[in-house]
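What follows is calculated from the coordinates using simple rules that are stated; it is not laboratory data. Note that the coordinates shown come from a computational prediction; the quantities given were computed from them, not determined experimentally. Cβ atoms are built from the backbone, for glycine too; each structure is taken alone.
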Structure I
């Protein structure tokens, strides 16, 4: 049971992304189109990836900063609080995007998410290549999800640009 708990919480970035993709598929399964799936998936990414994982990141960096710093392979510092508050901001943006369902609000929230997390992913690559930092939360799934999820979001935004089933204009 402890192993399962660590598997889930240790890779929550991956699980939330997979859950969002699955929710998007399940939501449009009866009336499938790429645009409808893209729009639904963006809303679920806002809820799961930005919202739930953002609040998780906030809690982890705020309460367990020393542990998170060790997992990333960096020294602990008061900067953990700033990262925590940035995660809180992303969490609030994600949950409110899911709640309000306005296209302009969702796009603005996604731009904030994409720019921050893609830059984080590049930071993980830099730390891996330049500093040989192979710590689990630097070179593990976090690095891949920080790079690939923002790319997926950009593709979904483009694919859903004409769709307005779940979002108000």
Structure II
């Protein structure tokens, strides 16, 4: 019985991540368009392509499980994206816009890292080694994206925002 309930929790986490990634793919072009720093635009554009690959990995996992992702919308990601939209609107004519975009994007990355970390652990506990490895690959990419954003913020974007 506990194994079945962990399996159900695992599948729910995967569904949440699938919805989150789908929402991110829809939201990133707006952030890319709003960003003014060329390095930030490039980082977001690159992450959009990586996110599409990550969604494909989730498709592989669902196929291996013999399941289809449910259509339930991830409310957590929906809220984070709304907050990001609000930050863009509030700072659209400001020199701190790029810093606000980085902050909003890092919140998204941290949400994803939490979800992928849980899903990876569940997969490992369920003996789904290949799926655990796939999820770890994505978790690593999310961490790399977060570090890249931190570097951009500390090395140039926040410095530019301080000049105001």
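Work out which structure the value -25000 belongs to, where helix-only ellipticity at 222 nm (-39500 (n - 2.57) for each DSSP H run of 4 or more, over all residues; to 500) was derived from one of I, II.
That value comes from structure I.
If volume of the Cα convex hull per residue in Å³ computes to 98, which of I, II did it come from?
For volume of the Cα convex hull per residue in Å³, the value 98 is produced by structure II.
Taking mean count of other Cβ atoms within 10 Å over residues 77-84 as the criterion, which structure among I, II has the greatest value?
II
Assuming 2.3 is distance in nm of label points 7 Å out along Cα→Cβ at positions 85 and 117 as calculated from a single structure, say which of I, II it is.
I
Rg and Dmax of the Cα atoms in Å, for residues 53-108 alone was computed and gave 13.5, 40; which structure, I, II, did it come from?
Corresponding structure: I.
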